[in-house]
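Structures follow.
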Structure I
Amino acid sequence: MTQQELADKTGVTRQTIVAIENEKYFPTLELAFRIALVFNTPLEEVFSFQIEDEPKKN
């Protein structure tokens, strides 16, 4: 699937898809769900989130 096809299916611009791929933009929750739905894949398999500098537990 091209970036343009994904953009068309999710209602955003190709530039938005490029920015997400390059980690320059984090999608809204709604857009993240739309992208996951396009690929028929659970959200957590498409996107992940890790808190940086999380305090260590004793």
Structure II
Amino acid sequence: MVVCVCNAIREADVREAVRKGASCPLSAYQALGRRPRCGQCLPYARSIVADESVAA
């Protein structure tokens, strides 16, 4: 599923970034070499980070 249309970031990308140490959406995007643009994706990205953090 696409998390960020502006940057073409998929849910799997965000989850992988969290597994590699990202602790928030901004650090996950930075790990992917991107940054949020419009910001509409941040609430969804935040929930993915939270879910992945709990699973770890």
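For the read-out helix-only ellipticity at 222 nm (-39500 (n - 2.57) for each DSSP H run of 4 or more, over all residues; to 500), a value of -13500 was computed from one structure; give its label from I, II. The correct label is I. Going by volume of the Cα convex hull per residue in Å³, which of structures I, II comes out largest? Top value of volume of the Cα convex hull per residue in Å³ goes to structure I.
Could you figure out which one of I, II the value 38 for relative contact order in percent (Cα under 8 Å, 6 or more apart) was computed from? That value comes from structure II.
Values in this text are rule-based calculations from the coordinates and carry no lab data. Note that the structure is predicted; figures quoted are calculated from it, not measured.
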